1. Among the shown structures 1, 2, 3, from which was the value 3.0 of distance in nm of label points 7 Å out along Cα→Cβ at positions 80 and 120 calculated?
2. Suppose distance in nm of label points 7 Å out along Cα→Cβ at positions 72 and 240 works out to 2.4; of 1, 2, 3, which structure was it derived from?
Structure 1
Amino acid sequence: MELKDFSHYLITAEQNNKLSEAVSEPWSDIPSCKDAANEELNSLHKQLADLQQRFFVDRRKKFLIVLQGMDTSGKNGTIRHVFRGVNPQGVHVSSFDKPTSHELAHDYLWRVHRRTPRDGEIMIFDRSHYEDVLAVRVNELKPESVWRKRYRHINDFEQLLVDEDTLILKLFLHIDRETQRERLQNRLDTPMKNWKFDPSDLVARGNWNQYQSAYEAVFEETARPHAPWYLIPSNKKWARNLLVARLVVAYLDDLQLSYPKVDFDPTAIEIE
């Protein structure tokens, strides 16, 4: 698939920007059968492993993938299922929890910038700098006069990364409120998943509407051609994984990567 095939998933001023109207179930271009979706995903794993290896060797670009979504939307699961089988030397994950006192002593983008990808590296942000205009806004950690300026900061920051040869792919994993309730309940009902449950998840759930509004503002202020947002319907985990894998493969395939040419004739070398 080519990047243009995903244009209907883009979040723009004209589409997918109102979460109350956006569909969180798989769209018609995703197989309706889980087995068929997983079969395609297995095929994409092979393509992604090859493309990631070429990207790592090529080293002309950097690739930043931003994952955002409400609690239980499946950021960890997406990373685990989509990037299965890739070379861990070239793919890394950074998670952004509550900032430490040391991080708070710097500007809010300091801890983010130091984790951006190097040449040939794919970096996945599990949550990101966007928490500084989401959680900070909803929980009133800073006044509006502070967090509203951050949209401009973030746009400038992402433009800087792009100017320095970084590809940026921002994914919003979209689930509905009932799906979140089911997943939170499952964490309580399944002993081996109890550790996943955090009482603070209920606080965030109580602010569901405020978070939806905050995300809509993020899309309006920071969806740009050089750093687009895509809406990923995520009520069905297998459909979410397949769509994200398709997008990542399309992004890398669009680069038309090849292995670098060597400055010697391999056939003229004899190893004794």
Structure 2
Amino acid sequence: MSKSKPDDAFKKFRINGKFSLTDFDPESRPFAKGDEADQRAKLDALASALDELQDLLHANGSRKVLLVLQGMDTSGKDGTVRWVFGRTSPLGVRVASFKAPTEEEKARDFLWRCHAVVPRAGELMVWNRSHYEDVLVPVVNKWIDKDQTAARYEHITNFERLLVDSGTVLLKCMLHISADEQKQRLQARIDDPSKHWKFSLGDLEVRKQWALYQKAYEKALSATSTKFAPWYVIPANDKLHRNLMIAQLLVSILKGMKLKAPKPNPAFAGLLVE
């Protein structure tokens, strides 16, 4: 089973059994040291380190990494991808976004669409939303009952165990923002015509279900955070801190994999290109 443990600084953000999101302050910035310039320099250094580690992952050619990003609307999933992977080669990183299921997808089991976008050998994959949408939206809207929900939790755990057993390291991050912060971000999208494409009237309807989604997240994360595929709650009201924390967590995970480049080819010794 493919495992890689991050350093101790992340332990208190890792989910182990039942918990409440109120235990985590979305305003906290434990990984933001120094002023903004220092933090941006640190993020730049982490992005460069991530690029080097991704090169090793690709060269190694057998291991895979899957980063799952979940969170309420405006929590910063797109921004995380943009800033954390700003220095990384697009050849070795792939992003899949999970929208509402299509009719073709709804005609099959809920994990069917996930299998097609799991990471390939040597690849770092990011899921912007994920299979966890299928234990959030249907639960909040009461499209599935408790027994069906519990069955889905079990299917998800088994699915993730399969991925891990076949060489994938899973890192699952819930971007945790406050209701007030979401209100400000949604209003900013409404007030700026250049950001209208980011906004949907449906976002306001989902916001009315805020408390229900918080409970659905707590239950889903509690049921599916395992030793081989843990969940981390990322305080995300501060965008720069969010990016720093995820970048540092990902770098820690990749370093823990102890990846090595392939051995040199002795046939190339002394070879000259004419």
Structure 3
Amino acid sequence: MYLGHFGLLEMPFGITPDTSFAYACSSHQEAINTLMVAATNGEGFIKVTGEVGTGKTLLCRRFLGMLGPRFVSAYIPNPYLEPRALLLALAGELSIALEPDGDKPWDQHRLVKGITGALLEFAAADRQVVVCLDEAQAMPAESLEALRLLTNLETEKRKLLQVVLFGQPELDARLAHPGVRQLRQRITFECRLAALGRRELDAYLSHRLRVAGYRAERLFSESAVRRLHSVTRGVPRLVNIVAHKSLLLGFGAGVQRIEVAHVAAAAADTPAAVGRRWWWPMRPRLG
């Protein structure tokens, strides 16, 4: 691989959400600030939306990692669950011990009762419960309603359960349905993650390369960064894919700087990239 060629200690452009590589672009920093304020104040529902690849999962992990010991947190990565399954997943994430009733399966009423008792115990110990649900646009309406009913519990000062919904823009359409209007009215804060701007992209690349151990002079030329922004629209996940392929091409060519040709060839090999048409006479091949 190209690590030794470019003086890197690890892969700088992986697509797995890794908080050590997190870059605080303007929309992410605004969202983190909002989430921390909302969590501290004990608000009910918070919503974070963004297009595919804009870093919602990474933001969620950063947020959970920033919560102090006073918080009890739960993360549900796939909430496409019917209400009973969702409540069971929530109880498991919060390490709530549910008392068995012989061989009877846990029905929804008993699940809610058990979770409610645990939330009251957390509140008595001055601990705040925060639940983050990723891909929330996929949640069934019945499960959203079950979650809303749990947030009815509150003290005189705050809610016993805070819920952060992370989802694609389709989540807005789901919440606009009349059947979930009560939940929509309880969303006290909302954030929208945006793609990276041209200047942010330059800083983003430098940041990730520095974290990965790069210490030499500029690796991506200015024209290469402009092309990278053009073909990826500044979407972080797509940036990582094309940047990684560009480094592969640079390594194959034995060069120490990534130029427009490398980015264009990498984009041509990436289905989601914009303007994939190749206009150099020789097209490098990947893999």
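Values quoted throughout were computed directly from the atomic coordinates according to the rules given, and no laboratory measurement underlies them. Values in this document were obtained by computation on a predicted structure and should not be read as measured data. Cβ atoms are built from the backbone, for glycine too; each structure is taken alone.
1. Structure 1 accounts for this read-out.
2. Structure of origin is 2.
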